[in-house]
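All of the numbers you see were taken from the coordinates with simple rules; none came from a lab. Here the structure is a predicted model, which is why all the values come from computation and not from measurement. Cβ atoms are built from the backbone, for glycine too; each structure is taken alone.
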Structure P
Amino acid sequence: MAPSASAREELFITPRTVSHFTNQEVTDEMLREIYNLTKMGPTAFNSQPLRITWVRSAEARQRLAAHMVDSNQAKTIAAPVTAILGFDRSWFQRFGEFNPRSAPNMQPMFEGNPEAAEGAGALSAHLQAGYFITAVRALGLDAGPMTGGDLAAITTEFLADKNQQAFLIVNLGYGIEPSYPRNSRFEFEDVTETI
């Protein structure tokens, strides 16, 4: 059954990328629910390579902000929670858990081809990032996704011992509506073709 028009509006039309948040708490239970919704999105082979590091403490926020571009530093420090989205570079080593039927044939293929493994892991994690933002919105929160920062340095500082690669930083909370108008979106005829 398709979601109602109002539900689609709440997930895709009304929400905007926000830079400022209220002081309302984002609970650990909400973070768990964000993940529980995110994990249901499709990934290649059911691989689920997305990894999330929740940044909540003041000390960790300062460390993260130091690697963001100037315009993203204050909002990263002020957001109730920030998620570092990364992907597990060794995702294929868990084939036996996420896809045991395919493990005997597929796991050795990726173990022998690091470039293919990284490409497949990154692609599926990026798919999961879209579900992540949709899950945030479905729970009544707002998201401020950012790539403006030194992702290599963030990876080194926060994820290196986990063999993960950061690719997106997302501030989370109850957003304050931006004061400027929404930028335009391309129309169907501008960007699609039926062949």
Structure Q
Amino acid sequence: MEIDLSWPTEADERLRAEVHEVLHAVVAAGGAIGWKAPPGRAETDAWLDGVLASPRDGALVVARVDGVLRGTATWKRSESEVFEHMAEVRRVTAHPAARGLGLGARLVGAVIEHARAAGLEMLTLGVRGNNHGAIQLYESLGFREWGRLPNVIAVGDFRFDDVRMYLPLGHREGVVLHGSAPGGLGSSPARPSLSRS
């Protein structure tokens, strides 16, 4: 079995059809990738065009198993100017017929290296709280949980946690890490605690 990764920059008809087939099948099998119901071709085409529209702000990696597209992953740079050094990992998928081949680890590993080469300093992602296998995969690649919004992902009458994770990629030379120390731009002093009598 041969598994190849590639970074398409244009969407021809073959890529559009293959990406649609994977995304549709993943959602139909219950995959949590942002659609409640399996998306139509127009939806996946629009998503694909959006990912490929600005190579500086995001990229798509696809995995082919014996020549057939079976997995996807993307990174998308934050649109906010103060967060433009960060990107979110999105739509990590493996077609149900290709589960167990390690596509997730290969795809996310490739996204990490590609984002680092693009000069990004931090990757984030969100994962449904009941997706324990994905959480383990992300942790094995160095991601750590930074927060959890309880029961905010709605699928019909079910509610799931939104687990937020991050991976530092390193800072460019000259970056000053101020963290939460007092002082600096946008700082305000701590206020004395108010006591009730």
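To test your reading of the models, identify which of P, Q gives -11000 for helix-only ellipticity at 222 nm (-39500 (n - 2.57) for each DSSP H run of 4 or more, over all residues; to 500) when calculated. Of the options listed, only P reproduces it.
Of the structures labelled P, Q, one was used to calculate mean count of other Cβ atoms within 10 Å over residues 79-86, giving 11.5. Name it. Kindly include the intermediate steps, with their values, before the conclusion.
Working: P: 23.5; Q: 11.5.
The read-out was computed on structure Q.
For distance in nm of label points 7 Å out along Cα→Cβ at positions 103 and 175, find whichever of P, Q sits highest and give me its label. Working shown, then result.
Working: P: 4.0; Q: 3.2.
Biggest value here belongs to P.
Out of P, Q, which has the highest value for FRET efficiency 1/(1 + (r/R0)^6) of positions 71 and 151 (r between Cβ atoms, R0 = 30 Å, to 0.05)?
On the way: P: 1.00; Q: 0.55.
Once FRET efficiency 1/(1 + (r/R0)^6) of positions 71 and 151 (r between Cβ atoms, R0 = 30 Å, to 0.05) is worked out for each structure, P has the highest.
Hey, Rg/Rh (Cα atoms, Kirkwood Rh) derived from one of P, Q reads 1.04; which structure? That value comes from structure Q. In terms of relative contact order in percent (Cα under 8 Å, 6 or more apart), the structure with the greatest value among P, Q is P.
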